[in-house]
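So, here come the structures, one by one.
Computed from the coordinates by the stated procedures, all read-outs in this text should not be read as laboratory data. Quantities reported herein were computed from a predicted structural model and do not represent experimental measurements. Cβ atoms are built from the backbone, for glycine too; each structure is taken alone.
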Structure 1
Amino acid sequence: MSIAYPRRQRQLESLIRKLGLSADAPIKWELLDLALTHPTVSESANYEHLEFVGDAVVRLVAAIVLWENYPDCPVGDFAAIRSVLVSDRILAQLAREYGLELHLLVAGSATADKVGQESRLADAFEAVLGALYLSTNNLQLIRSWLDPHFKQLAAEIRLDPARFNYKAALQEWTQAKYKVLPEYRVVEMNQPQHNQERFLAEVWLHGQKLGEGKGRSIKASEQAAAKVAFLSLDNQEKS
């Protein structure tokens with residue numbers, strides 16, 4: 001079924017062609033229209049529910065791509081790489097590549113909110129994935145164009161371990177296991193000379209220290225502590 005407004009239908013068909021899909025593909029156009037409608041346009045008819053579905057879809061695609069291309073990769077690295085692939089930064093980057101901002105309906109003050117643009121684009125990108133998935137109830141309309149992006153990005157991330165997001169992976173693990181977030185305690189070390197490792201971070205969960213790490217910044221030290229903690233927990237689960 002086509003959208004009632006011909007101009008909007010043409011916009012959506014243009015986006016579909018950018019994805020390398022045919023306008024004759026079994027797409028539920030009303031869902032795709034909804035996926036590109038911000039809550040400022042309508043409180044009830046917007047992308048929020050589709051974003052929820054798309055969040056699961058993008059994580060599934062990322063997991064499958066990693067499984068197929070790096071079967072011997074440790075599970076801990078899988079989780080860390082995936083957390084980067086599905087981050088707002090990467091999803092917004094992909095959204096821009098396909099010009100989603102040109103098709104996203106936004107109203108009110110949000111139109112001038114440049115700070116929130118990344119999260120809006122990431123949310124819309126997930127919502128589009130949700131709409132495409134629900135059009136066929138499988139990944140038929142998604143993997144042909146999303147897989148190549150994830151393959152390239154995964155290869156880049158593996159070559160640069162600093163991009164591994166162990167902090168996000170650890171948070172994901174603790175939320176799934178205990179429904180809580182880990183706690184980070186950071187102190188600035190006394191260094192008479194300017195050293196690369198200026199901060200020391202400890203990560204705690206339920207009164208137990210899971211790991212510690214050092215870094216040039218607070219963020220880097222927390223990432224280092226999270227890596228120690230996550231890999232330790234991963235090894236414990238395997239043994």
Structure 2
Amino acid sequence: MKSFGFFFTVLVYYILSRLFEESGRKFFLNPVLLSIIVVALFLRFSHISYQFYMKSAGFIFYLLGPAVVSLAIPLYKERKTIVEYAMEISVGVVLGGLVAALSVIYIAKFLGATKEVLLSLSPKSITTAIAIGVSGKIGGIPALTAVLVILTGIMGNAVGVELLNLAKVRDRVARGLGMGVTSHALGTARIILDDELSGAVSGLAIALNGVYTSFMLPYLVKLILG
């Protein structure tokens with residue numbers, strides 16, 4: 001029972017991944033989103049405590065580190081193309097990170113969100129570890145930011161590729177940039193299934209956008225929100 005959470009999560013994800021692949025990768029059968037829903041419902045109706053589940057699934061968190069580091073493999077393999085598109089990638093990260101922050105701030109502001117919520121929302125498109133630190137620095141709620149970052153990643157993983165297809169974005173570098181800048185690791189995990197170059201660019205965009213946004217965002221929110 002000590003490893004129940006780990007084996008149960010892996011089993012659920014494996015089954016749903018097979019279903020996803022056999023369906024031709026239909027977005028509504030996204031294994032990440034459905035796995036979260038299935039596990040949550042199972043815990044709710046089986047009356048298994050969240051604390052027990054998290055403790056028994058702890059090995060998954062250990063694997064997150066190697067999984068992130070492994071993104072360097074496609075990055076290394078595609079290094080020549082990435083160097084060739086260095087200027088385009090740099091401009092894409094700068095503009096993409098700026099638009100990601102501005103859009104969520106103004107949309108939330110239009111909907112009547114409080115300043116604290118606005119500050120918590122603004123770093124939603126950078127990876128969790130950096131976003132939590134940035135949120136605390138600018139006056140947001142780090143716990144709320146963490147949830148929003150994860151939700152952003154889940155939605156990017158679920159529908160990001162379909163939105164790129166709908167917008168007729170065909171360039172492999174542009175597709176990777178779009179996923180990495182907006183939906184970080186989970187978006188990268190999805191795009192790399194379709195194309196290794198896009199996945200490599202997406203992984204690079206995660207790192208670059210995290211660093212860029214951590215420096216840019218405090219000044220941006222001060223300029224907009226005072």
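1, 2: which one has mean count of other Cβ atoms within 10 Å over residues 51-58, as calculated, at 19.4?
1
Identify the structure, out of 1, 2, from whose coordinates percent of Cα pairs over 34 Å apart was calculated to give 27.
It must be structure 1, since only it matches.
Which structure, out of 1, 2, was helix-only ellipticity at 222 nm (-39500 (n - 2.57) for each DSSP H run of 4 or more, over all residues; to 500) calculated from, if the result is -18500?
Working through the options, I get structure 1.
For structures 1, 2, which has the highest computed value of mean count of other Cβ atoms within 10 Å over residues 35-42?
1
Consider the structures 1, 2: one of them gives 3.5 for distance in nm of label points 7 Å out along Cα→Cβ at positions 163 and 187 as calculated from the coordinates. Say which.
Considering all the candidates, the number was obtained from 1.
2.1 is what came out when distance in nm of label points 7 Å out along Cα→Cβ at positions 67 and 83 was calculated for one structure; which of 1, 2 is it?
1
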